[in-house]
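Next come the structures, one after another.
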Structure I
Amino acid sequence: MKAIILAGGQGLRLRPLTDDKPKPMVPVNGKPIAELQLNWLRRNHALEQIVFACGHRWEKLREHFGSSYEGVPVEYAVEESPLGTGGAIKSIIKKYDLQGDVLVMNGDMLTDLPLERMLDTYRTTQAMATMMLVPYRSPYGVVHIDKLKMIRKFDEKPEFPDVWINGGIYVLDAKRIVGRLPDAGDIERETFPKLVTYGELSAHPYYGFWRVVDSIKDLRAVEEEMLAQEASSS
């Protein structure tokens, strides 16, 4: 399988860490997000090629990974002007003549998703694309009250298991979807809503570890959580 990592954002909410590097190169407990992602991918599935869709400070990615990572060829599709997620994916599919199944993931998230299970969902549904979904996690504490307006319970940033959000990992049929992708624009807004109307977008819900590193606060929380996981498993 070939993988595309969307790494073109400037990571404004992670400044000053992203002043001199792209968001996927921000270290989490000493290792760049992108390296943790590639390690996860390699543990889960055989990779033929990795392509970074990049722009801001993309040279830092090339300096770190070079032309290959652990024997897997690495390419860098540099955007001269922002293409959006859909435009970037379309450009890469055409430039590298990608065929068959392609995995796409955002360059700012970490997960322990068992990828083969998602691939099983993709193959079983035979949809044009499969999207990883994760439960919505409130950024705020939730207060429960009764009919008498008395407070009964506090939940600190709870998850809502029946409310799903886009987890930022997709498996796509490159040949079938390329014509549905915009030349410039986001796949989330331009392509996925249309696939829904055609019955061509399936879901793979996942309740396990999944976190986005979008701010300094997110970074510190993810570092603490991962260290706690390592300590509990050792």
Structure II
Amino acid sequence: MLILGLTRTTLLDYPGHVAAALFAGGCNFRCPYCHNSDIVLKSSSLTPLTEEEILTFLNKRRNVLTGVCITGGEPTLYSDLPDLIMQIRELGYLVKLDTNGTSPQMLRDLICAGLIDYCAMDIKNSPEKYSVTTGCPTADTEFDLTAVEHSVQILMRQNRIPYEFRTTIVKELHDEADMLAIAKWIAGAEAYFLQSYTDSDGVFCQGFHAHSAETLQAYAALCRQFVRNTALRGIS
């Protein structure tokens, strides 16, 4: 599979673990606030890592790292994802998967095969706003949520691995009604994290802003009525 980035050490990407993060190139979404545009668009300015380079690095770091987060882009678009994970696990690592939930069969297969130890799935917005939030051609384009809804149910109905849902909150895209709709959608989930939008040079579209800390705290309190373990992440 195409790996276009490597974070050698992170304390943020895999809860409770010192980990490395691998960034899969390409994505089937074009979220306008995404800050990994080079990775999503498979920019020629990025040099892919070979499988040998990845495994050699991880082998050398086994005395430091305990986990590997596979993120993107969207890793589940690659049919050889399970093969890479198996080789990583053979080195003794725990594996966390980040996904947008559009490949439910891949998600199910990874869980059932015992290949992942943790999953973080993005909930981009309320169902009514999925089109504009994921970069569909026009805001009026109807987004087919079938695959995403299936992935939500796969995670919520299984008991093999811990999981979380998460939403990056953008002032221009998310309001109180959206947060209420999301919370009702994933009611009873194991964990839900609200992440504040952070501006950077790498975003697809400029001009987005973060909500105030007070607003985000209010959104979290609202969501806790439906998902008890709701928390803010990366909010100063």
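Taken together, the values in this text are just the output of simple stated rules run on the coordinates, not laboratory data. Not measured: the values here are computed from a predicted model. Cβ atoms are built from the backbone, for glycine too; each structure is taken alone.
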Compute distance in nm of label points 7 Å out along Cα→Cβ at positions 4 and 148 for each of I, II and report the one that scores greatest. I
Given 24 as the derived value for relative contact order in percent (Cα under 8 Å, 6 or more apart), which of the supplied structures I, II does it correspond to? I
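Determine which structure produced the value 11.5, 35 for Rg and Dmax of the Cα atoms in Å, for residues 60-115 alone, calculated from the coordinates; the candidates are I, II. Let's see the in-between values first.
Numbers: I: 12.9, 35; II: 11.5, 35.
Considering all the candidates, the number was obtained from II.
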If you work out mean count of other Cβ atoms within 10 Å over residues 76-83 for I, II, which one comes out largest? II
Out of I, II, which structure matches 0.9 when distance in nm of label points 7 Å out along Cα→Cβ at positions 68 and 84 is calculated? II
Comparing volume of the Cα convex hull per residue in Å³, for residues 108-163 alone across structures I, II, the largest value goes to I
